[in-house]
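Nothing in this text is a laboratory measurement; each read-out follows from the coordinates by a stated rule. On a predicted model such as this, the values are computed, not experimentally measured, just so you know. Cβ atoms are built from the backbone, for glycine too; each structure is taken alone.
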Structure I
């Protein structure tokens, strides 16, 4: 691992009160001392605590900014290296001026995620905690932030390490039986060992996989596609759910000829809401392409909302739109109920009545709370009803590693029951343990680390 001194802007671009420049490495404090001038120059150790002062160009003493500077000595820092954080005013020109100064004095620009990568490589955090840092930064909902914080606290690592210790103990028993097979096999390899593998290894790993299945939508989000014939109100519903005018709404059918995608939160689930082109026989090539994109997007969506005009009898185009998406069990939304007479009954096919049906007026915002509740229930199942989970939830990479370990653990249990040769049983135990260790970053491939940390911002 590289041990030189790195520097980066740690705050996002845009207007704000405070911007932060971070340095980490053996020369971080020395470099900072060359540009920082404390307001009280006779302080015995101006870098020992947060100190007010000024950043000046060491070549001509030109004033750059007034700042607050903090020093963190290794190993008591985020990276376990000497670190410095310089709090400046948040103007981009000011931040870049300070950054260029420290780079000119021997630091280099940090790579994406390099601060967190150094924290991992130096043993301050494991890989699951490092990934949780990125997940917390990117969390789009309160639930996603909670799940990331749970893993950042080390809950997943502790669970994985506990199972690894149990597997190590089982490995030791098997190896002992191999070495002293004539004397001790029956005493060591007992029926109770199979039950122990199930209780101490398989059950906890199955719980983690279930946690992913229950919680991944909160972390990764879902795609919800709005489909239907033209002019049923899909764009109006998009605007209503977003609480802003995002899509053009007119009385002319076919206004939306391409997909419009916007992000929002529904029931704590990050949702990408897709307003699609109306499903009807195309009038030109452009419309034909848009309709084909609609069909594909609907097929790939996590949930489909089929909209119809409640103020008019169902038409062939409505039924055709349903046929295109019925395999996905769409939520049926009857829009424009504000145009319906109280005595008017909506005649829906029997097949529709078995699905979720919601009546709304996108124009007047009637029924939207009911619709959001139905969408949330369909997306999350029972997950939304559960209290804050005590068990950590792995991400997609971690889940796949756990599944590989789980397959080896099940083979281990079968091998014990089927009197498989102990040498093969030992291999399964070792593979299960090694698979779990990849979750927390033991013997991890450098290319995978590059991929994981490459998704981080530069300042983290």
Structure II
């Protein structure tokens, strides 16, 4: 018996429904409706949004586009009932449902973030394969401020004191914010967000949450919702949380590492391992694909001007696409583990990336590697901190994306065109700001302006 969305809404005593889509920046857009209006809207053909929402910049601007219809036509929002979840931070019972966007003829809006990832996954599905994903998300807790132009400040914890020295993997440092993390875990449990490990990262009040592995689309959505959850929970504790790639000059940046493997749908086995436990040809082809195409996909994993300030070439942020076993100084790390769990960790994406697009880019590179059957470089057994092979700024990254034609075929020509248009416009807007230290932020709740934030320089 299938899931009955209407019955679920009634059983949960839902009063309002948040109808969510992700825009190109990974910001939640959509509409909020009383439950009765939501149900009636589904019966009358669905909710509508203007198409240009999917081409909206991080600053909230709309630009002329080759892809978007010039008259601002509507698209229809179609709820994915598998994504029905409660919103745990409201007083009134509220539901959130992620939607697909379709045109009037029922065709997918191919340049929406969700559709891009689904189209990549369809290629694997047709080949009898299923990617398995596990993201890791880093973020900073910062002191609340009403001034969007003020430098970010490390907040005091329960002791009343703010961190000064670095506390990587510090247990007591995490416990400083224990009430917040108890709420985060509770909120995640209510929403079915399958988070695993919590640890303190190297920065002051910088944390990392790991997700358990699972289906790529589901994990992208969990990461999308997790960012929102952390921000809301932080606000309730009089803090802000930021997933900005480089929020403070003196602190390390924040990443979104993506672990990926691929299994056969028929056998359920990891195609990265042979029956004797050794690395398979498919494993090497996948590494080679990531080495060949992730440079071209860099703009999807580092989508803002600020994203490139994270690129230091250190173990915290590799600036290369070398690979190695248990080597954190390379962009593609293969963690130690048993053969059935063999995976590749893409250490390039920043925490500011749209999870749908960062995962889509990673899987597109893997797919092309499987098709082209190239061989990777030799594994790096020493530090890769002296290597720098990735684009150093957004303009160069966008140039690389435009040249990477095989990626266009996998991700969709319309999407790549629209993405480049929006990101070039954002870069131009950045250049118009007369300030020596003004940065673009990633989408963050501290950002009432959601566009510009100074560094602490």
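General observations
- Given 26.7, 87 for Rg and Dmax of the Cα atoms in Å, for residues 180-275 alone, calculated: source structure among I, II: I
- Taking mean count of other Cβ atoms within 10 Å over residues 28-35 as the criterion, the top structure among I, II is I, with the largest value.
- When Rg/Rh (Cα atoms, Kirkwood Rh) is computed for each of I, II, the largest belongs to: I
- Value -9500, calculated as helix-only ellipticity at 222 nm (-39500 (n - 2.57) for each DSSP H run of 4 or more, over all residues; to 500), assigned to which of I, II: II
- At a computed 17.6 (mean count of other Cβ atoms within 10 Å over residues 12-19), which of I, II: II
- Origin of the derived value 4.2 (distance in nm of label points 7 Å out along Cα→Cβ at positions 372 and 404; candidates I, II): I
- Origin of the value 9, 29, 31, 21, 9, 1, where P(r) over Cα pairs in 10 Å bins from 0, in percent, for residues 76-227 alone was derived from one of I, II: II
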